[in-house]
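Read-outs: derived from the displayed coordinates by stated rules, not from any lab. These numbers were taken from a predicted model, which means no experiment stands behind them. Cβ atoms are built from the backbone, for glycine too; each structure is taken alone.
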Structure P
Amino acid sequence: MSQYLIVVAGGKGLRMGGSIPKQFLPINGLPVLMRTLQRFKDYSEALKIILVLPKDQQEYWKSLCAEHRFDVHHEVADGGTTRFQSVKNGLRLIPEDAKGIVGVHDGVRPFVSLSVIKRCYDTAKEAKAVVPVVPVVETLRQIGGSTVARDDFRLVQTPQTFDISLLKQAYNQEFRDDYTDDASVVEAMGQPITLVEGNRENIKITTPFDILIAETLCRLPTESSLPGTSSSVPFYSFLPK
């Protein structure tokens, strides 16, 4: 059974307030996107990685790879005008007769834990559609309304993992504005989604403050570097209480 990964990296970095797209910003010397791809290589060298990038960013990406001697093997697909189109373009690089699991991951989430990646891919073998989530810890208030029960909600992360044929079928549907992620595209066909535990450090780097958090996370122990631990131990078990 094959395993694929589509990494979507089409950000323009507007909320960062700078000219460099957020996926290329350095964190402790290494671009965000390289950290993301390396994380999945650490999970499995057999994983087939497809990186979706806007055409006008691909040459810059090649130059960054040369500069950093980045050797994580991956194919590159052209980004579309929407995330929906970008994922669809990535799926085209997966052979029609491929059997197995495909994950879709945000390029600016470099801190997903190895245990979460494994959980998502393993669970999808039976469940066919899997999304990692974490509990909401802040109080939620509806605009113009009252507070809502936060226990009824979860924060959605990636990688979202699917049976390959299921995701290909889902992306043959017409685009809709209410497709907010890959799970919503699959759900539109009536496919139930299975939720699994994510990890808190799996933040989506979007703002300058996120960069500060990311630089701190880089200095924390990782699953593989902590003596006497395994990849089943989440990063945040070692954060100060």
Structure Q
Amino acid sequence: MPRIRLYLKKNISKDEKIELSTHDFHYLKNVMRKKEDDKIIIFNDKEEWFAKILSENYLQPFKFSRKKIHKENIWIYFSLIKKRNIDYLIEKVSEIGVEKIIPIETDFSERISIKIDRLKKIIIEAVEQSNSLIIPELCNPVNLKSTLSNWDSDRIIILCDEQHKIDNKIKFSREKKIAIFIGPIGGWSDKERILFDRIDHIKLSLGENILKADTAAILALSKAKGSFYD
């Protein structure tokens, strides 16, 4: 079976002719060296199909593969860090699987601007290669104080805190909604800790070592996904 996966922002129906974008056509023909009648996998936000390449720049779905299944509902908030580390963080949490990715402005975060469109491309590429059907929603940066001031109590906060050295054995039922907060290199400020203390939350230890934010995000998300039970 084909291993190349291509994300499409359109509905997919059996035997229809789907016109490829210039970017996707270039990728299949010039990068992957695909030709007419070769088979690939295509998917959208709902389902996945097997498709064959037609002449010119068209695809034709010929066999249904699977539907998207909603599993864990996890959001991840991360403090703004250096751009190259943001790229890596976005890529890896998208591979692991998360519903929403939200950059946050904190007292010790980097003062940078991010290019949402470029990061969305990183998300798509990560999901294509990871065999996932979940395209994380990427949000514009938000302020930590205003975010916590309007917090929905139905979503459980997991606060990654370098000062918390006890290894929590966290467990959640599958229907629980989770939000993971990853701080900057300098950690959370005293004022920010007070903000978190006003809201119910769970502190999570990521071990004895001081981790970079991108490493912490990968470890925390992996721990959270492993904590669910049916």
> For which of P, Q does distance in nm of label points 7 Å out along Cα→Cβ at positions 59 and 155, calculated from the coordinates, equal 3.0?
Replying inline: Q
> From which structure (P, Q) was distance in nm of label points 7 Å out along Cα→Cβ at positions 147 and 211 calculated, if the value obtained is 1.7?
Replying inline: Q
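Taking distance in nm of label points 7 Å out along Cα→Cβ at positions 123 and 139 as the criterion, which structure among P, Q has the greatest value?
P
For Rg/Rh (Cα atoms, Kirkwood Rh), for residues 99-162 alone, which structure out of P, Q has the highest calculated value?
Largest value of Rg/Rh (Cα atoms, Kirkwood Rh), for residues 99-162 alone: P.
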> So mean count of other Cβ atoms within 10 Å over residues 35-42, computed for just one structure, reads 20.0; which one of P, Q is that?
Replying inline: P
>> One of P, Q was used to compute mean projected area of the Cα convex hull in nm², and the result was 13.8. Which label is that?
In response: Q
> From which structure (P, Q) was Cα extents along the principal axes in Å, for residues 83-130 alone calculated, if the value obtained is 34, 18, 15?
Replying inline: Q
> In terms of mean count of other Cβ atoms within 10 Å over residues 19-26, which of structures P, Q is highest?
Replying inline: P
> P, Q: which one has mean count of other Cβ atoms within 10 Å over residues 115-122, as calculated, at 13.1?
Replying inline: Q
